[in-house]
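*Asks:* Please find the structures below.
Please treat every number below as a calculation from the coordinates, not as lab data. Remember, it's a predicted structure, so these values are computed and weren't measured experimentally.
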Structure I
Amino acid sequence: MDKKAHYQLVQNLAGQFREKIGSIICREILDNPPSDPNPTPRTAEFYKTRPCVRMVMTAAGILDDYIAEHPGHGAAAMNDFIYNQHDIPKEQYRYGLRASADVGCGWVATWNALQILGYKTDIPALIRYYEWQLPLIHGNTGTSFWGPAVCFRKWGFPVKIVVDTKRFDEAAKNADACILFYHWRSKCRLGAHFAALHHTEKGFVGYNTYRNSTGADNYGSSLAEFLRKRKYFGAVLLAINRK
């Protein structure tokens, strides 16, 4: 978020507080005389009438509502799903010699799959684990398509590798979490991507799928159809189950 957008956000949140309370200035909220230099005695009765706790709860509620509506923004995303790797500050998590925002989709998909499975880990430790697996490759040129499978098997998770797209739906429905690897082509550019996903009552849901993702991405009722419509190719599905 650039400085101008940050200022606008702060002004918007402050405006919401002003609408609820009437002011954002402490003296005005407390209705104190502007010219009285004498402090009010701090007694038990004094604190009973102070609205400070209610003001803090109001401000926290406004911020909670904002975070709930923008789950992929800021550091909060690092404690939950990472919805968009491009939100990761360039210097925060390096992957090899490059920024995770550019080449970190492999470890990000692993992180998100662990979230689906209900496991927590340390991001720097996860990155080091990949970098040590294939030095000079993982990070600098992305992540090998078999890399996540190696990690999850070493951690004791049952993993099934599926290469036939016609079998993706069945395999994903029977798994607790999945990582989808695929290639994409845009004009003269060619690339590959990892995304974690799982099956829900509303269909398949993935994370960190698009450059503009801000939350969970709906893949629809069929992974094969999703890949066909997006013209993705060379796909491999890792179907992961809990230990």
Structure II
Amino acid sequence: MDDRARRRRTCVMLLIVAGGGVLAAGLGRLVAGALSPAHAAHAALMIYAWGILLPAGAIVARYFKVTRDQDFPRETDNRFWWTWHRVLQTAGLLLATLGLATIWSISTAGGAGAMTAHGRLGLTALALGWLQVAGALLRGTMGGPTDTRLRGDHYDMTPRRRLFEALHKTGGWLTLALAVVALISGMVLADAPDLALAALGGLIGLHLAAVVHCACTGRWTDTYRAIWGHPAPRHGAQP
């Protein structure tokens, strides 16, 4: 992998981030319409977080552990996916939290019992998102030939690591699905114009198309094999 390829990938990701921000800002104003600036900011931040950054981070983590310019399996442990997964997910959750803060006083004005179904869906998705971050801190030790110690939860694929991967990956996609429902319900609640709903549908469709394309073109590579160049050991065995 040369520096030019790394710079090119970085530029693409930055364009996605910047372009997504502009799109989300415009959609936020469109969705809010005659509602308050707080509603517009809430819509823009949530669309940016759950409609652009977080899905992109999930797709990068699943399908870009090995990049096309990489001489795999001679070259392993490409950190592109790891870096951008953390950047996009952290930024997305922080912006979603800020989006909640912009509307919190309005949504709870009548007490906690007055919160709408949309509010409960969004709050649940955000809580699950931060739970993903907390769970990632419990993923265990790395191990492997390039670590300070050969033995580790990931390199040995201990029960702890297997449980983490099952919960983290499944939980992440389920959280995104719940967030999409929250986004749609928010637009319905705000009586957003058809153009805004169509734009959101286009965003969701774009992410789904990317997933289908990557899956059909063999972009997925197991995390263990992407890092160490060989399959993970069977349960109870050591590499």
Structure III
Amino acid sequence: MEACSPDGARVIVILTVLMKSEPSSPLRLALVGMSGAGKTFWAKRLAAEGWTAISCDDRIEEKLALRLAAGGFSGINGVAAWMSWPDNPKYAEREAQYLEEEIHTLGEVLTSLERQPEKPLVLDTTGSVIYTGNNLLLRLRRRMTVVYLAASAEEQQLLIERYLSDPKPVLWRGAFRPRKGESPRETVARCYPTLIAARRQSYEALAHCKLRVAELRDPAFDAAAFLSKIRGQLERGR
């Protein structure tokens, strides 16, 4: 029986070296986690409180605009449709193109921060930020406070169902391993949990702190509580 085995193991080994760097000061947040974990929601909540917010998805879409327009695509769902499902013959090429633009985007954001070290902001990363390479991830962790929005096992099932019903761009990195007679949706349902598990270890190695998605779903949990939770974890970690 063929297993779903992404290349996340190599990423985890690299990321364990990064744990020694301190959180950023002033507080500059990089939100990481799987698609659907709430990164964009909390970036927008902080933006409403006056924070500068940067969406990596939006910037990647801008860089892909001409390629998307050629196929009649636009928006984040258009990027997902352009990439298509991983069984599409064009998927591997477009996955590589997406990652290339993601690397450029993260590099630009970090260069801007390095030139303006006192600029506070929140960065809404993609779920695939962990694949951008050792150098960029080291810079990210040095220049920003990385916050992992972690989903429980029950919530991970919801993420799978959400991806099946409303796909967002996902870099599978070899984790999509179809079996004979299996439909693409069946392969996704079987292999997505393995992708989540591999990424979870990488997110945890990269992050300065971890917030549980279930706790953040409380309607009473506002931007102030979100920031307080992060600061509390950072203080306990010192």
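*Asks:* Identify the structure, out of I, II, III, from whose coordinates relative contact order in percent (Cα under 8 Å, 6 or more apart) was calculated to give 25.
*Replies:* Traced to structure II.
*Asks:* Starting from the value -12000: which structure in I, II, III was helix-only ellipticity at 222 nm (-39500 (n - 2.57) for each DSSP H run of 4 or more, over all residues; to 500) calculated from? Could you put the intermediate results ahead of the total?
*Replies:* Details: I: -12000; II: -23500; III: -17000.
Checking each candidate, the match is I.
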